[in-house]
Structure I
Amino acid sequence: MKVFLVATHFIQYGLELAGGLVLEGAKVRIAFCPGHAERLIGPRWRELVADGVEICELPRPPRRKILSLATMRNTLKLWRGIRNFRPDVVHLQSSIDPAVALTGLFSRRPVVATVHDVTPHLGEEKKLNPFLDFLEYRIVLPWIRRRGVRFIVHGESLRGELAERMGVPLERVTKVPHGVFSGYTLLDSGEEVPAPGPTVLFFGRMEPYKGVGVLADAIPLVRARIPDVRFLLAGRGEALDQLRPRLDAEAGVEIQDHYIETEDVGLLFRQATVVAAPYLEASQSGVIGIALAFGVPVVATDVGALSEMVEDGNNGLLVGPDQPSVFAEALCRVLEDPELASLLGSGARESAEGPFSWKTAARMTLDWYRGEAGSGPQGRS
């Protein structure tokens, strides 16, 4: 099975999936801009390229504008790369990059697309490009329905949502679990962590849908029971900016409002007793994937497909969304009970090595490819 994987935005995800596919016997070529990989992952990104994975180097980082030199140059490089590689399937990581849409639009090879976010996140609707929205709904989606493209989502609960949104039969959408981001353990600096005491980590983009406000409301409730608790917030975003004065006034809150280098991510997660994921809405969460990779339990809200990754009582705890007092209670359960924290941490490691390993994701993805390869138009791209 020959796979041409397009990951102009989801580069680390694409590299880890590519490695899993190669281990399962596939021949893989992955397309992205190396300069963009260095910006997103860091200078050590090549260490994530598994043996046997070929790279189709795109000349420019992705752009949102369809009428741009970067988009045209990347699209032409993708077309040439597919034509020369002659894959059995072209696997697109859906994104706001027009080059990805154009590649799928004109590819004569069978196409599979992974949709990471079925609908725009809360607070991100205003960031949508009206022209790209028109392109998607007036050109790309009608073509998808005619062409027979198959889709991958990261949760069973998302299948029906995507089928309805795209107007495609449910049987053309499958679930493949979001693999854990084991690359962060590979690139971890290994810096020794002093015993930090009870620590709650909130990591990643600080956007409204992440539930930063819920966490802010929960902090004093947790501190009332556990005075020495430490809250570590690492990342940037508008929700953090809005809540910054309030968070700065709380004792024991440490904020790192800057881009976290890849080799420093492990330092944060190895300090954490528990990772907080108080999302208001979500499809799936890469942050939870990092937590599992480091064997850290998660307290998460039951939204989107998070309950398919966080198994209540096994690798974390699940609570209802937008309930600060309930969320605080769940955090306290883990922080106050070392035996429970250890049990959930063991479950997290087992999850990372089993159902959420890239071996599992690759095997399921290959099964889906085999249902796609050989159908649809054939010939040169």
Structure II
Amino acid sequence: MYRNTFRAFIGITLVLFSCNKLKEILDIYSPRQAYSSSVKKVNVFDSTLIDKWEASWDSAIYNTVPINIPYKETGYFSARSPQASSFHFDLNVGEILVIDIQSKDKLFAELFKTTNKSSEELDAERIAYFEEGDSTLELEIKDAGNYIFKLQSELLSQGYYDVSIRKKPQMIFPVAGVDARAVQSYWGASRDGGVRSHEGIDIFAPKGTPVIAAVSGLASTTENKLGGKAIWIYQPQKKRSLYYAHLDSQYIKTKIVRVGDTIGTVGNTGNAKFTASHLHFGIYSTGHGPVDPLPFIDNISIYPEEVNSDAIDLLNNKYGKVKNSANVRVGPSLKSEVDTTLRRGATVAVKAASNDFYRVKLLNGKHGFIYHTLLTALKSEETVLN
């Protein structure tokens, strides 16, 4: 009751502080930066608490959890101990990152792109953040590399949250009736005895299978010795061209095609006349040349596993104790590599639940995942020793 009343008072105070000044801050900063600036100026919170809250956010970028996408977790933020969660993962050009957040409390969430990552230093640039009231962030990836996602609650906020991180392709798949599992020859594969490399991917399907416009754009037909019957689709707004080769037939009748239009059929014309029918699909970016097309069309939709409801029992206990022994894995799966093994009675900080696992922090600072049945709640009188 006291905490809710106090938080309401803080909210009113921040509004009264100065609507004009707050708007000015929001126009310049992210929601978290605006909130941080405001709470420091109203002088309501204890400065030590603010310092801890700020320090947890700053240090989170150096203490991130490596995850494989898709990933989903249920976590718990405690009012007594300000903290932030952070994750790092790799993304490719052509993918769309999708992050969903559900929480009854207000959370701050920001995305960073690392520009230099080593054991000695880390440079990261903030490239996106959740606006107030947003529950979903979608971002087209234009620069491949490592990304960091950080999440934090308001001061004195306490409760559960759900976060889901996944990715999807920018374009629809260019061959009807199949998906990315039909790709059997990949970008960069050796060609002509190593003289050249494969500037695209090969999607195998029976001759006559419809070929689809993966995007809307300006289309033209061509024919050459390598590609046989081929089609180009140019996207002016993206400054890139899609190349369809080895077609059995071309159906281009107008210069403009719409995404989803049938533009031809799979074949084996050109230098593919002695191979199984397939579509050679390539993407060329103006000023950059060929790029790997697979991330743009990888339509094998992978959603994260739902969190086991039995695996959230320890989240608000803060600490867990190993029952007998427990493998600490690098991911929330029994197929994930074992990083270390803890003995009976070892204690860990329980941060979140993912799939059938707890995400935990060891006393040496490392993060990992322990199967949920291997931990029990630590009694209040027990000492936290590992």
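Laboratory data are not the source of any read-out in this text; all were calculated from the coordinates shown. The structure presented is a predicted model; accordingly, all values stated were derived computationally and were not measured. Cβ atoms are built from the backbone, for glycine too; each structure is taken alone.
Computing distance in nm of label points 7 Å out along Cα→Cβ at positions 88 and 288 gives 2.2 for which of I, II? Label of the originating structure: II.
Thinking of I, II, which structure, once Kirkwood radius over Cα pairs in Å is computed, gives back 24.1? Spell out each step's value before the answer.
Details: I: 21.5; II: 24.1.
Comparing all candidates, it corresponds to II.
If you line up I, II by distance in nm of label points 7 Å out along Cα→Cβ at positions 80 and 104, the top spot, with the largest value, goes to I. In terms of distance in nm of label points 7 Å out along Cα→Cβ at positions 112 and 176, the structure with the greatest value among I, II is II. One of I, II was used to calculate mean count of other Cβ atoms within 10 Å over residues 40-47, giving 12.5; which? Considering all the candidates, the number was obtained from II.
So relative contact order in percent (Cα under 8 Å, 6 or more apart), computed for just one structure, reads 14; which one of I, II is that? The read-out comes from structure II. Each of the structures I, II was assessed by FRET efficiency 1/(1 + (r/R0)^6) of positions 280 and 312 (r between Cβ atoms, R0 = 41 Å, to 0.05); the largest value belongs to I. When helix-only ellipticity at 222 nm (-39500 (n - 2.57) for each DSSP H run of 4 or more, over all residues; to 500) is computed for each of I, II, the one that comes out at -12500 is I.
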